[in-house]
Structure I
Amino acid sequence: MSRRTGAANGAVARCWRSVASRRALATALVGLTSFGLAALISTIRIPVPRMHDEFSYLLAADTFASGRLTNPTPPLWHHFETFHVLMQPTYASKYPPAQGLFLALGTVVGGHPIGGVWLAIALAAAACCWMLQGFVPARFALLGGVLVAFHHGLQFYWQNYWGGSVALLGGALLYGALPRLWRRPAVGPSLALAAGLALLANSRPYTGLVAALPVALALAVRFAGRRRPAFVVTLRRFVAPVAAVLVVVAAGMLYYDARVTGDPFRLPYQVHGEQYAYTPVFLMQSPRPAPAYRNQMFERFHLGWQSQGYQEQQSIGDSFARKRKNLYFFVTPLLMVPLLTFPWLLRSRKSLFALASVGLVFGASLAVTGVHAHYIAPVAPMLFLLVVQGLRQCHLWRPWGRPVGHWLVVAIALIQVAIFAAAFVLYRNQPPPEWATRRAEIQDRLEAMGGKHLVVVHYSDSQSPHEEWVWNRADIDAARVVWARSLGADEDRELLEHFGDRRLWELRPDRVGDELHEIDAPTRAGP
């Protein structure tokens, strides 16, 4: 290596250490970088909602952005029935409100819910950097934060309206508070812990609760047996702030549930399951009696696709086979390289704690019917901690007195950035599903016409239950475009009379390129 190259490397290393030592600055830079990357991805195209869950979260966002917690059941609600949405006793998303609140914030501040997605991704990356600062030296915490910011799975797969960034943020705040509180009770980390618990309770309550157990156990061990002076300090700086926040959050959750379901102790998710679900939430439970569905799409989804997934996970081995990819989502093949130092990681109590936390949450996820990666997002910060601990071990590798480990760490960081760049190119050349694009184009076309429209959707017997066209705004009567499913000539007649002031369209999704037709007034007025 030449002297000039060595001097340049030394200057970069000094700059890195300088930025990393200013912890608030390092955390902010990671967050801003992540926000910029998320926004950059959206310059290719604003994500088009395509999953059932996305439309449900967008309904929550529209409701919250309108200043309401829920909506009254619309007249003729059977025509507007759709997946993951309650119609009775109120019209609302079945999901906990945290994701919808972020999307609503994006709508109110930036005019589009995608802004809330960018914010959640950025805050999650920044929180992971902050969390790592409590466990490892500052320069490695910054490195870990950069790896999270450029994580192609988080940035591209979660560039949608149902991603797990909110739960990742909650987990990072929860775990990041632990080492700070372990050193001494303080109000700041206590509030961070409470905020993390609040986010987890309102995004991924089951795995969030499991993720909180190791933290609660560790703090109980740390604070147990304290004598009066230390006990008073713990009470004032830890217990009181956490309790104050959680009491307010719990009261808000009870009020929200009461407004949506009419009962503060019945979750929207629970009520929706009672009305629509066939397969249970947990694999050890038996299926419920099949509800009397009002359309074939619901039958194909609940009794077909969901039931098949439930049947395929009836043993721990089957469940593990389907869900191990969730670990690979966060710890990509590149980030597995540092984990080759696993025997050395076992010497660290921090790494053992992280490993135990990951094992506990992942093990708990094996009992759940769902298979998506964001189910274990609350414990993903501990996966990142294991990777960074591995990078620290790699950095110490000096065969023949040469800093091979240092350059290996640098190479991993640069390759992570290169993978992000490659994923950016692939994302540019990979269009969203055709049906989702067609639906969005029809929505935009009708809105551009002006006036109000009603689209009555007629499904064929072969329509995929994953391609649902009937989704609506929170205030259906005020929406420019209303989507309704056909329920037969007699019931449709009442629908047409109710929306008699709108232009009427008939849509058949199976007729690609010729799916939308206007029904003129004489046809509408017919028998």
Structure II
Amino acid sequence: MKNFLSFLFCISLIGCSDYKLSKIPEPDIVASPENIDYGAVLAGGDHKSAAVEVSNVGTGVLEIQGIALLEGDTTFEVSADYNSDLSPGETTEIIVRYSPFTYSINADKMRIFSNDPDEPTVDIGIGGSGDAPVIVVDPDYHSFLDVYVGCDDFIPVGVANEGNVDLEIYDINHLASLPADFSLYDYEPFFGMLPIVVPPSEEITLEIYYTPSDGYDDVGYIELTSNDPVRPIVHSDHDGDGDYEKWATDSFEQDETVDVDILFVIDNSGSMNTNQSNFKSNFSSFISVFSAAGVDYRIAFITTDDASFVNGQVISPTTPDPIVAVNDIVDMIGTTGSPNEKGLYQSYLSTTTGGDAAPGGAFFREDAKFVVIYVSDEPDHSTSSMSPSDYSSHFRGLKSSANLAVAHAVAGDYPGGCSGNGSAQFGDGYYDVVGLLGGTFLSICASDWGLSMDTLARESVAESTFILTEQAVEGTIEVEVNGVQSTDWFYDVSINAVQFTVIPPEGSMIDVLYAAWSCLGE
């Protein structure tokens, strides 16, 4: 009986022990490694990946409930391709990718959330460094202030590499509003042709110049293209607003009379018979203008193949009968001359040292206006070694003032010649010199030569060119004749003068308002 009770007591103890010692199955998380160091990675393209191994060493199912980057560093990326439910003894890999954007040091913590009752979160340290060039432009904006039209200013634009890899500049473009008052100084002599390599911690300097040509706003920018992975295209912007330092008003009075020396260059080729007859018949209209105005004139004639005065004669107010004398001269010129007309060259020879019309001779007067008038039905065939601008410069150089030298022509119409009252080829060459010297170009085919001769005479004695006292900014010039705004003029920058296409009448008051260039000659 006693043994039986002991047995029952033993059974009772064993049963109670099994009930008290049994456990609910529990997961247990283990993650390895605890830290990941990716080292240096080239930014902007390269990347590195590493695996975190997560194991369940418990007795229950491990649930990976989420993964987070505590600092939110976007250079790290956690793959979602892993097993989130791990049975006891199972393992999964979590792939973490590092892709740096630029030159930087990156660090974060990856936190794993699970249903492990003892360790619900596990942190893995992750870090690496990005290698990259970093372009820095200084200044990235500049405003040019107080720069007068005609002056200039500049700024240096530094292009530095603040990264740890060579900066390669592939392209440099400069864009500006029109007219282009900004310019980028030529950098190739200093840095070579593109691409330009800037090592870490070094820089190059570009220069932007501003030379305003007017009073309007100007904008521009440099655009640089490089291997900076974050900012492959950067700008340095600039603007400016040119201003006029001073304004000027020049006033003139159209003189009533001007003493004048006139050199006629008459084509003496075989086709000129009718034109020479028209000239003789209407010369009275020409000379009557001088007689009525009391002008002290001198008139001489040369031909398109001879620079000497015809008959060695000079017509003046003391000539007994100027009209008869001129008719005789034209008859002597005739039409048996060379068909290779060189009117420009003969007038050049005649006014060159030793020539009949040259300074220092009996014909040429220093204080008188010099006028050369070409009459021809063909283009000029002078030597090609001299251009129209060479001839016009020569004639201007004869006088102390540019407004004392002018050229006119009676020739074939621009641009294709003319027909009607006779016919003529375009007076090429003569047309250019007349334009350069601010003269009048008349048609040799005109039906009324009397009107043409009257026009030539009046425009020979009146001033058509007015030299300005300050160097003018062309776009600012305004001209008034007797208080009324005029458009019958153009500006000749080579002599800084206003030249009228319709000459103001005698006694007119001419006012020219304009802005003057600054900084000239500095």
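State the single structure among I, II that was used to calculate mean projected area of the Cα convex hull in nm², for residues 168-327 alone, giving 20.1.
Derived from the structure labelled II.
If helix-only ellipticity at 222 nm (-39500 (n - 2.57) for each DSSP H run of 4 or more, over all residues; to 500) is calculated from each of I, II, which structure is the one that comes out at -5500?
Considering all the candidates, the number was obtained from II.
A value of 3.2 was computed for distance in nm of label points 7 Å out along Cα→Cβ at positions 48 and 384; which of I, II is the source structure?
Comparing all candidates, it corresponds to I.
Upon calculation of relative contact order in percent (Cα under 8 Å, 6 or more apart) from the atomic coordinates, which of the structures I, II produces 11?
Comparing all candidates, it corresponds to II.
On mean count of other Cβ atoms within 10 Å over residues 360-367, which of the structures labelled I, II is highest?
Across I, II, mean count of other Cβ atoms within 10 Å over residues 360-367 peaks for I.
Can you say which of I, II returns 0.85 when FRET efficiency 1/(1 + (r/R0)^6) of positions 32 and 440 (r between Cβ atoms, R0 = 41 Å, to 0.05) is computed?
Here the read-out was taken from I.
As an exercise: Cα Rg over 2.2 N^0.38 Å, calculated from one structure in I, II, equals 2.01. Which structure is it?
Label of the source structure: II.
Have a look at I, II and say which one yields 4.1 for distance in nm of label points 7 Å out along Cα→Cβ at positions 104 and 392, as calculated.
Label of the originating structure: I.
If FRET efficiency 1/(1 + (r/R0)^6) of positions 320 and 416 (r between Cβ atoms, R0 = 41 Å, to 0.05) is computed to be 0.40, which of I, II is the source?
Label of the source structure: II.
Values in this text are rule-based calculations from the coordinates and carry no lab data. None of these values were measured; they are calculated from a predicted model. Cβ atoms are built from the backbone, for glycine too; each structure is taken alone.
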